[in-house]
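Presented below are the structures under discussion, each in the form of structure tokens.
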Structure 1
Amino acid sequence: MSERADIVNMPEAMPRWARTSLGAGAGCVFLMSMYLMFNTRRKKSRTNIVVFSRYPTPGATKTRLVPELGPSGAARAQRYMSEHLFCELIKLQSNGDSPAPHVTVSYSGATEPQMDRWLGRRFAKMDVSWSPQLPGLCLGEKLAYAFRESFSQNHTYTIVIGSDIPGITSDILKEAMTLLRSPSTDVVLGKAEDGGYYLIGMRDSCKGIVDDLFKGIRWGSEEVFQQQAVACRRLNLKLHLLPVSLNDVDYPEDLPVLEATVGVPSSELKHPHWSVIIPTYNEADNIARTLTDLLKRVNCTDSIAEIVVSDGGSTDDTVQICQEFAKSSPVKVKVVSSKPGRGIQQHAGVMESTGSMILFLHADTLLPRDFDLLSSEALATPGNVASAFTLDFDGLHPEYRKSRGLPVLDWMTYYRLKIVQFFANGFNRITEDPHGDQALMMTRKMYDRVGGFDPVLLMEDYMLVRKLQKMGHVVTLPQSVITSSRRFETKGVFKTTLMNRLVIMLYTLGVGPDTLAQLYYGKKLKKD
């Protein structure tokens, strides 16, 4: 037998287990090859949307708005516009079209950890990546680099947009994608009202002339759009224009565009105001003290737009006390009627509020000093979508208890409460899961974006925090609120703690919040 025949018949001489393994290995190789071939084709057929964005750092972003809004206000404007666009991109990726476009955020003015904190959770389930812009390049060089990079990653269609054009919608982007996928289109442009353009898209068939396409254009002039169109004709590219012209926001006179699209007045960008929402039900013993203490601890009363007391049908003097307090208060106090239930009441209070920042305060909770400044600073960090304060109980402050005529706790209850406080604060910081009695704070835009409080009788704060965590970080500040420990005193410290943990566990297992309310409140809920 020849050497060639020995080689061909070698498998027949192999043991059955070896032949089986060889066949399985060959099958795996074949399947892997098919997967890689399919995956390469799938990636090559996709659209990449590149977003030029700048990290919203005061004094370093939107500097032409600083004379009108101040450094912090200009940074807020940048952040609001960027996050508004991010929502449109998420909508575009979630509309069910296949394949969905990839999104690349090309950023400047930040580190990768900063971008990850800002966008990581918001885009956790989306096909998004971010990369730094190369320093020292003009706009034309940045555009050319973005297209070259996108085409090198096997994207067939690439669209580049800026994050300071709040009028860009998912429908506009979808139309640009449709035009690019037509064989009769090489380049698509969206014209800006100032003579520039807000969108440029290109097919990968143009990758050999990318550098030539952006040469000789006077960036920043009113002729950018016309010069770009001329460059397309010079290179024999088939150009299509989007039917919608949009405004970017660069100068103070452009701010009405931001207000109309994003929904935040310029006055709130410049000086944000807090709306404090307080749900009440038979809180005559606490509400006057809470309102008085709030005004003592605020850094500047001008930072509060109003205090909204949302009453759930109190049968004591709660409403009358609030109305009397409003007569002499330096801050506007509104009393609104609502159906009972903290979530329902707090949402009703938001609907009557006007501030761009919201603080939810329980009627038996006292805030730390300068709470308005502390909260504003926390929420100014991109990626922080809500904040709260560390938990403290009035039962742990004997002098405070005596001043109110309350009995000082016995040593056993005191140390049990101390243990609960220690573990609750540690757990909340790790899980970013503060409770409603820790004074939840967020922007009105974020509250609306996640859908606000659900109309339930229990778990409203837990459910809201879970929705917020999908958008970013919920931070617990080191300063403490002092809240009432009355439930722990009457029901028992460990029994109350166990009940709280049990309710959360049952909720995660699928038990409805209203059913849990019956378990938690018992006869009191039926009576109310």
Structure 2
Amino acid sequence: MILPCAGFLIQNNILFVKGLMILFLSVLAIKLNLCFSSFPLSSESICLEGRLSFVNNEFAASDFGHRYHYLPLAVLHPKSVSDISKILKHVWRMGPESGLKVAARGHGHSLQGQSQADRGIVITMESLRTPEMQVHNGKSPYVDVSAGELWINILHETLKFGLAPKSWTDYLHLTVGGTLSNAGISGQAFRHGPQICNVQQLEVVTGKGEVLTCSEKLNSELFHGVLGGLGQFGIITRAKISLQPAPESVKWIRVLYSDFATFSRDQEYLISADETFDYIEGFVIKNRPNLINSWKSFFDPQDPDGASDFKSDGKVLFCLELAKNFNPDKTDVVSQEIKSLLSQLSYIPSTLFMSEVSYVQFLDRVHTSELKLRPKGLWDIPHPWLNLLVPQSKIKTFAAEAFGNILTDTNNGPVIIYPVNKSKWNNRTSLVLPDEDIFYLVAFLSHAVPSATGTDVVDLILNRNKKILDFCEAAHLGVKQYLPHYLNQEQWRGHFGPHWETFRTRKSTYDPLAILAPGQRIFPTKISYL
């Protein structure tokens, strides 16, 4: 008697679970208010060129940060801009009572769950690759691309025409829409500004589902709003990126300093000089005794004997990283230019290292490291990064405490530091900057390698980050976060400061129901007009 009863109970439980699943999907379909005619819900029934998926969406609940994991109800794989517009229009028509949110996901390199939508809809922008990118080689050359395209693919395509974008990020396997929603900063920003300052035109789908073309002169408020706008006002679906003639080769240089004041003085001199390098960055080195030896596999020491004898003596070191672009027929000329520029600097003479690589090899250098780290399981791990913009007048105070006292070593990832000129940045975009003409990007790019002792490395890094932020606030340094992360609107108000009203007004105009980019945690509910 026991076994038949057990079988009866199991059978009924299975039927009950199946009933719940059917009810769940039916309610979801109604909630989305989509034009379906039969169950199960299909992409054809809602008139999509692409498809909606309701299962196997775990990939959309993770990102490069590997710290937040919010599973969406559905994932849209769009094949056209119309697909994105239809989804947003349906959610818009449902009104605020639905509570449904929509997030755009590029290559998944957000750090704090910004591209996730807890029980909402995630749009995979990499599915949107049509029409193909088009290179226009005219008086003001540009490339017209889908926002789901990777920068590395843009580089390869534009080089066929002898052209390339002016400004980059250090890592090229990111989508156009992703970097333009933030800023897109690298060692070229001192000369060309960030990527958001090198855009001629955008196509954007607003939170109401409207598809709008915008530029400096057409729908300019939306154009400037979405650039650096953290995805709050619309989903960028296409962009025209400015191009310039591309070099073939790069002289890649590293030199070391033991004194921060000298290091920062030389960096500031180089970004202000009329004749200078094409790329200027730097990074901090602390408690890494084998650094020089590790460089020798990539760079040729210009003083082999001096490099072998160099001892860091436990000091904090600062590496100045430089690049000079050139074509092979100008090798002798560029060598003389480099020699002249280096003669103006006060680095440690025995630490001059140089390499000659192709333009593509230089720009794609981080991906080379990625290919080495992935097989070791050291890429898809938590990345509790902290990126800051520090005013020039406060950088020495910041460095003394952050690098001298709070930072214990740089073995868990690089600490990057370099100055940029604010004059090269468009102050009408949504990006918030320090109130000085020159400011520094300081990036603590830590990766939480699992500890053999069982120590929670993520917590250790997060505690270090908090100490740095607490110091900046207590010392009133006027620091702004880049790729900012806050937990509530009050903190976001503090981040935007006097720019908050402009930001809020743009939100109320283009996404008044606060449908877009919920992972930023800026507007949890619809926008109040009071």
Structure 3
Amino acid sequence: MSALVQVGPTYTKNCLPLKSLGQIFYEKIKQWDSERITLIDSEEEITYGKFRQLSVQLAKEFQHLGVKKGDVITIISPNHWKYVLAIVAGFYIGATINLLNPDYTSGELKHFLTICNPSLIICTTKSLTNVQKLANELELPQILLFSDLNNTPNNYNEELTPIDLNPTKEVALILTSSGTTGFPKCVQLTHLNLRTTMLYAMDPNFLDLNQNESTIAFLPYFHVFGCAVSLASILSGCKSIVMEKFIPDLFLTNIQKHKVTKLFVVPPILQFLVKNPMVGKFDISSVVDILCGAAVVGKELEEMVQERFKVKSVRQVYGMTELCGAATMIPKNFQKYGSSGKVISCTQIKVCDVASGKTLAAQEIGEIRVKGDGTMKGYLKNEEETKKAFDEEGFLKTGDLGYYDEEGYFYIVDRLKEIIKYKGFQVSPAELENLLIQHPAVKDAAVVGLPDERAGELPLAFVVKQDQNVTEKELIRFISENVSVQKHLYGGVRFIENIPKNSSGKILRLKLQELL
């Protein structure tokens, strides 16, 4: 395969009109049987009929509060079915929806609220406390509590004319970047961007969300992965079991009780599914499709999950907030160990030499760069970072190192900024982490570079024990027996209670570096 840009297929099925998301959701929701269940939250069943009525009711309430097309509505909350309701209602009136982590401190909230300048904040009672701390520093907008939203349709007319707008230019969502290597930025995603995500989410060759599927919505809604899957579930007829957060026994109970067919997970959940003996006490045989994103998963962990669930493959997904979700994905019913899949529809990817920017051929490692209908508009109120994010051809510079093979399958090696430089050799933390978690005595692991005058950096592992008797010497020997000499754990092993990660499961290496 020559040094060409890799291009994904065009859509042939499940096409959505090139309209505003408000128009798309309004029409699609009306097409489903009003008695069909779309969401289940703590035993509460929400039908399409109820969701349609309440979303229209809430949209009109927003308008009554003075929210107009282009105004920002900020949502600060854990997962709840009304969270999805508020997003859709906001789309109806052409509002821009800003989703923030409910665990943010008042200082972090101040940063994002200052940038986004919302006209309305919707939050929980718990989050309200942090928001109100800012009353002396910011001019706070109107605040609406989720607990005050009516569960029962009132006498609002159910009919509504969703706002028309230019989907290629108008911003639908403002999400925060992952912030694993720096302070998070506000990512602007247009109606076109999210429409593209909805298309491949319902494509039988990719996510394949459809009316015969059911899934668990435990990934946080304020993250692009959780938000996109939940919104696509509404459109596609896929039943969604809402969980405020991942609680092991409740997660397994929901799989068993609701016969969940499809799981969207991050690597720590895969580790739980194969390492925790609790899993064996539940009937998880209904699961036939597992998709994993946020970080690279090695062949060995994939094999362990396949054996436990009897599925054909663990379908890895590679993406980021700035891409409104995925860039590559293992297609349905395919297996390719260690790969993050092929280019999704309406997307182009090239691999570039880090120093020169030259486009590379198959099997050559370089920076992954992406262009397509899912690529963000830019960072809100940050022209400098937006300009730096794109190359001269308009491709987003992801900061991830990877390559593709002769069949067009992509492999992500590591984050460009996280590669460890040992005596001039590049050492991938992800490779060593995937190896460490294969050890039966290791529950979780993270590898960082320990500064060293002679070598530059020494690979050092932080490890969470599965077996308390395991020793540092044993793990160092295990690594040395399985990798080349430059990749040995010369920095040693440090045992830790847990690996700091963000809400999507990505390792917060800056926090680990602080421990050094």
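Just so it is clear, none of the values below were taken in a lab; they were calculated from the coordinates. Since the model is a prediction, treat every value here as computed from it, not as a measurement. Cβ atoms are built from the backbone, for glycine too; each structure is taken alone.
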The value 0.05 for FRET efficiency 1/(1 + (r/R0)^6) of positions 174 and 406 (r between Cβ atoms, R0 = 35 Å, to 0.05), derived from one of 1, 2, 3, belongs to structure 1
When 1, 2, 3 are compared on percent of Cα pairs over 31 Å apart, for residues 166-397 alone, the highest value belongs to 1
